[in-house]
Every structure is written in C-alpha cells, then in structure tokens.
Structure 1
Amino acid sequence: MATITGPAVPMRPPVARDDRSFPWYVGAALGIAVLGGFVLALLLPLAAVLQWDWGVRWRALAQAHGHLQIGGWLGLFIAGMALRLAPRFAGRPLALARLTPLALALLIAGLLGRAVAQPLLDVPGMRALLLAGAVAELAGCGIVTLALLRTLAPAVRTLTPAPLLMLGATGLVAQALLAAVWLPAIHADYPALPSDRNGALLTVQFFGFVLPFVLGVSFRALPTFFKHTAPSPRRAALIAAALGLGAGLTAAGSLLTPGSGAARTGGAGMLLIAVAVVTAIAHTGVWKHAERLRPSARGAALLIRTGYVWLSVAALWLLWDGAGALVSGDPVPAAHADGIRHVLALGVFTMLVFGMGQLMLPWLAMRRQRPGGYRGETWTLWALLSSATVLRVTGSLLEARGAGTDRYWWVAAAGTLGLAAIAFFAFTLLHARRAPKPEIPVIVR
C-alpha cells in the first residue's frame, strides 16, 4: 500500500492555560467593592454631613476608599482580565502563569493592610502593617506587570492593544512603587498623604494604569462589535505615548512647587491626555450599530456606549481645564479634578466593566445561550450607575461653587446608588456562575 506523504504541519501549542486564578481575581474585586470601597463611598459623606466625629481619620479613610476602588475593585478586575486576555491577544502562553495566585494573595494583603492600618496609624503595630501592606502590594503588582510585559513584548509591533496594555502594566507597578515610597512618611497625627502626592498618585492610577488597559481592550473588541476599522499598532503606540507623557506631566504638575510653572506643566499634561482620549474614541466605532453582536448581547452595547459618552465628557473637561491652566498659569481647582476622577471611576470604568463583562466573562456569556431576556438587568445597571455618576459629579461642582456640607447629601446619594449597582452586578454574576450550563441541542440528520 502506498503511503502518501506531504509537508509536515507544525503543531501549535495551546495559547493559554486554563487560568484557575482568574475567577478569584474577579471575586476579590467584587468583594472589595461591595464590602469596602462603595460602603465607604456612602459612609464618608454621611459622616461629614451628620458631623460624626471621625477627626483626622476621615481624610485617611477617604484615601483608603480611593485606593480600594482603584487598586481593589478596578485594579483586581483589570489584572484578572489582563492575565486572561493577554495570552489570547498575543497568541502565546502567559508568562509566570504559576505565580498569578501568589500575586493575587499579595495584592489582597496589601490592599487590606493599607485600608486597615492607615486610619488607625496611632494604634501600636499599625505602622508595621501599613509598611508590610505597601511592600506586599508592590510585590504583587510586580508579578502581574512582569507577566504581562513578558507575554506582550514579542507582539508589540503587530498587536494593536499591546502598547496600551504594556503602558497600563507599567503604570500598575509605578503607582505601587510611589505608594511604597510615600506611605512611610505619613504621621499618626495626620495619617494621610499630602494633597500634592495624593494627586500625583491618583493621576498615575487613573491615566497611567486603568485608562490604558480600558483603551487597549477596547481597541481589540469594539471595532469588531461595531464593524469599524481598528487602529494600526503604530497609531495605538502613538496614543499610548501621548497618554503616558500626559500622565507624567500632570503628576509632575502636582509635585512641583505651586506656581504658574507647576500649573502650566499640569495643564499641558491634561491637554495631552485629552487629545489621546479623543483620538482613541474616534477609533472605536461605538457610535455605529452593533450589528456583529447577537440580539441577546446587544444590551451590553448600551452600557459600552454610555461609558464612552462619559469618557467624552471627561476628555472635554480635561481639555477645558488643561487649556485654562496652560494659558492662565492658575492651578486646576481640586473640586474639578475630583469631578473628573469620578466621571471616570463611575461613568467610564465601572460602566465599561459592566458592559464588557457581559460580553467577556464566561459565565455571563454562557447565560445568554439560555432562553429568556436580560434587558431588565442591563437597564437596571445603566439607570443606577448613570444616576450615581450624575449625583457624584454634582457634588463636586457644588464644592467648586463654594457650597457647604449640604453638598455631601448628593455624594451620599451617589454612594447609595453606586453600592446598589455593584451589589446587583455581583448578584447577577454569582447567579450566572451557579446556574447549570445550557444544554446545546444535538441535530441529527
């Protein structure tokens, strides 16, 4: 019998392992959000308006709230998704895959260590806990960053999301390093970072870490969903460069000696960020009909579009305040910076987590195969989070106009709605995870 031979076809190894730590990252993010970050978003304004005597602990708790939201809720969720998606994007196995559970444990220990120790710095042993937490978080961020950089670096010239994801990975470890350096300097009589350092740290977290990841994943997914041409890797690299430089200049403006030079430096950074964001939005195609999404998945498009509407608002606000600071030499009001951050945190980042999560989290994706509609859940999430964003930004604008403590009622209402939204999302996700897998009918011909 003749043997037919031909050119050997190389066997391609599996792109990614079965990432068993991924659900734990998502679960930890939701747990910290529901039990920590959003609870403080409600309690802190109530303490201010009802005059609860929290003393200097109030400011420390406010900073802990911000860190739990950015480093915990968004940070853990983004880290888990990045570790899951990066090897699939790059077409190669995840580097340091065996260390991802260790990284998660270190990140949780660091987040909880700071949240507990910073407001109680006058209690014996809390300073050691604060420092240990900062070191643990830095180590966890270092593992995640190294894993992502080693996975994505070979594809940086050919993979559109790679430059932005690598910028986000660098920003992740940079913000942890800044915290590890600055936290030891705070004192028990005022256990909070000075406003200049806290402002610089938040800038790196928002514009050097979270936003690059959001845009990187968007460049991969949204042009497909909305049938739009994706940007080239070179264009994505230019956007990443502008975003990174803008974040650096804005952070430097916070740290420089107050004056026209510091204000103009920060203003130039805000303008660069705004230009990068506007350019990025133009490459997503979110204004188009989501014709490539199945009808059962199109509800998520509402959340994604709304997130990008809020991102446009943030970009215009950055453009306005940045141009004003650059021309006048006057610093951007702290209430405006606070408003921009909450537009991003609630209206953009959390809204997009809800929308993209419905499409990319495997449990929610499988749920769409079952009969029944989920439009009501989507509209509930949209209404709760949109209202929370409007109320929270209103509180910042009232502060900018010199309003008194009554403005905290608006902030407390926003915290209530935000807590309801995240709890509802966590419930739907847990319910979907526990539900039996859908039965796929077998067609017999």
Structure 2
Amino acid sequence: MQRSTATYRSRRFGATALLSVAVLALAAGPAVAEDFELPPLPNEAQVYPAVVPLPTPQNDPWYADPADFGGYANGDVIRSRVVQIYTLGIPVPVHTTQLLFRSTDAQDNPLATATTVLVPGIPWLGPGARPLISYQEAIDSLGQQCNPSYTLRAGIQKEVALMAQFLAAGAAVVVTDFDGKQNTIMSPAEGRMVLDGIRAAQRGGLGLEASPVGLWGYSGGGNSSASAAEQRRHYAPELNIRGSAQGGIPGDKVAIAPFAISGQQPQANFTGWLAILGLAREYPEFDQALQRYLTPEGHQVARDLENRCLYTAVASTLLRPVVDYLTDPQAALAAANEALSAASFGRPENTPDIPLLMWHSTTDQLLPAELAIDDIAAAYCARGVNMRMFWVPMSEHISAEIVPEIGTVAWLLAVTAGADPGPRVC
C-alpha cells in the first residue's frame, strides 16, 4: 500500500533532521580517550530505512548481479526501471530511468552498478542532438545507500541543484554510481564505471544514442571525471566526449597521502580514512597490509566507517587522524604506494585527448594545490593537453566549487554543443 505524499515528505524531512542531529553529536564528541569507545550513533544504513520509504540498495533486489556476466559487454544494460526522483520531499518533474549495467573493476573483474538518466521535458534548442552530461557527484562514502541512484529517489541528493542547471538548458544528465556496490572510492575503476554509465545511457533506448557527451565533477566527482577523461582513449574510444569540467581534484594521491593522514588539518581527516579504506577494498594486498598496521582502535574506527556517508564520516573522523591509529605510519604509506600510484593521474599513457577545464582553490584546506594538482597540471601542459586551468582566490574547498559554478556549467554546455573550448593555458 502506497504512503501519502504528505507522509512521504515528512519522512524525508525526518531523515534530514535526524542526520543533522547525528552530525552535530559526532562533531561534539570527545577526542580519543584512554578507554577508547566510539559514540553509539547510527550510520546512514541504519537511519534511512527508518525514515525513507524506500529499500536501501543493500535490501533492493533490483541491484542484484546477473546470474552470469558472460552475455554482457561493458556498458550493456542488465535491467532498467522508471523511477521518480525528489528533492526535500518534492517530486522533480523530469523523466527518470535507472539502468543496472556491466562494468569492470581495477582488476578487470566484471561488476554491476547503477546509473540514473534524467531527461527533461523541454526540448534542446541548441545545434545538433540533445547533449548528455555525465554528472559525477562527490559521493565520498563507503556505504551503498550513499550512492546517487538511491539518494536521488530518497530526495536527499546533495548536488541536485547543480544537475538542475544542465536540465534547465535542455540537456540530459546521467548520474552514475561510479564507486560501485562496494564503494571503492578513489579507485581507477571510477573512470571505467563513468564511461560504462555513459554507454548504458546511450544503449538504454532513451533517444540519446547520438548525443554528444560532456563530463562534470568537483572534488570526489572531479576525481572520477578526470579518471574517465584519462581512460576514454583506451577504454571507450567510441564515445563522443567533447569536454570535461573537473575541479578540486586529488590528482597526485601519493603526494597528498602523508598530509591526509597527518591530522595537520582536522577537516581533512576523513579524506585519509575514506581513501585508504576505499582503495583497500579494491587492492587485496594493500588491504592485508592495512590490517597489520591498524591498531586495535584503528580497526574499530574502520568498522565504524564501513557504512557511513560523507557527513557522518566527516564528523566521526574530525578528531581522529589516521596517523594516530597506525602502528607504523611510514610503513603503511609504503604499503599503500602501489594503490595510490595506480589511482593518481598524469601518467603518459593516460594523457587526456579531450578539452579540459580544470580549477582549484589557491588555499584549499582539504587538497592543497601544491600536493594535489600542480604536478598533474604541469604534466598535462608538457604533453600538449587541450587544457585551461584557473585558480579560485580567497576560497577554501567548498566555496571553490560554488564560486565558478555558473561559468563551468556554461563552458561545458557550449563545448558539448560544438563550441570552441577557448584558449589553452599552455
């Protein structure tokens, strides 16, 4: 029996309120004490079923792997469904289809993940076919219920206003669960899942077969956009991707890892925890090493984080730098080097062959530019990448996404529609 719209909406607002309380409580929690005990607060996998009238992906059979991947190529649709998406309990008037499709992880093993395709009811008034914008949200989470295929339906998607700018222009938008059902964040497989999500959108019978494609993402979403831009030439050369707007990227993960685990900037603690735990899910040898180097308290923090979404992960790690939970931080970093290197950008064999728009805060507190992106940008320039780069002054990580937002959206829409991308930075 379906619930009323009022009940549906009130439960969505309840979810937001309960999560806000949880975040505040976690943020106010004590630092690590001698008798270590994590606060007895729920994670989103426990909260959402109580307040959102949708099964989480863990409990939704639609997400199940096919009996056999053998009959599917990368990007092939396994199953589909038409859904309604919401924002704060209000239905969004856009035709929405979800597709479960085949992709591959960093070890070339097949996997199934989801993408959500939004097609506005208004026509595209620009030249050529309606563009398809592959929008990469900064998922930055370790639980399936944090992925956009769920949060869009639950009305708790944090970046829906940005997506709406592309929809308002008449473009279609594809939003992929690019960390997969295992949420292997920062893995090179992110780019593969983005590219296969585009393939699925164009093979899903939605009238997007001839659509030119653009990539947009910031921070964790910028990471997956950059990964897709680097891998397109080898992994999905048939895709007509005309440009990528990618900002706030953790490009050199080897360089940024010591800072991310150090506790030097408490707001950045979550980046260290999520990166090592996400990569450990993708690289078994690193996972085995990490299990050896985590202290007993570190194992407890890792277990607490394994199903958390971004907000409660930030709050619960604010006073818990990774370095305090490793028996030998330098040895742990050495063990992580192969995975961090594989997930970094700028390798000659992965040089992007599409126009790029990149941007970064000059004073980014989470991803300092001198560690995260300077060397990657220089490497791209040296190889003649069709790139433009600008720096956002007097900002921090979040404001550096918002301040240039209109310009980055306008650039990507224009370039995807066939406009000249503009002068190169080098």
Starting from the value -12500: which structure in 1, 2 was helix-only ellipticity at 222 nm (-39500 (n - 2.57) for each DSSP H run of 4 or more, over all residues; to 500) calculated from? 2
Assuming 0.95 is FRET efficiency 1/(1 + (r/R0)^6) of positions 310 and 414 (r between Cβ atoms, R0 = 25 Å, to 0.05) as calculated from a single structure, say which of 1, 2 it is. 1
Which one of 1, 2 has distance in nm of label points 7 Å out along Cα→Cβ at positions 318 and 350, as calculated from the coordinates, equal to 3.3? 2
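Values in this text are rule-based calculations from the coordinates and carry no lab data. From a predicted model like this one, the values you see are computed outputs, not experimental measurements. Cβ atoms are built from the backbone, for glycine too; each structure is taken alone.
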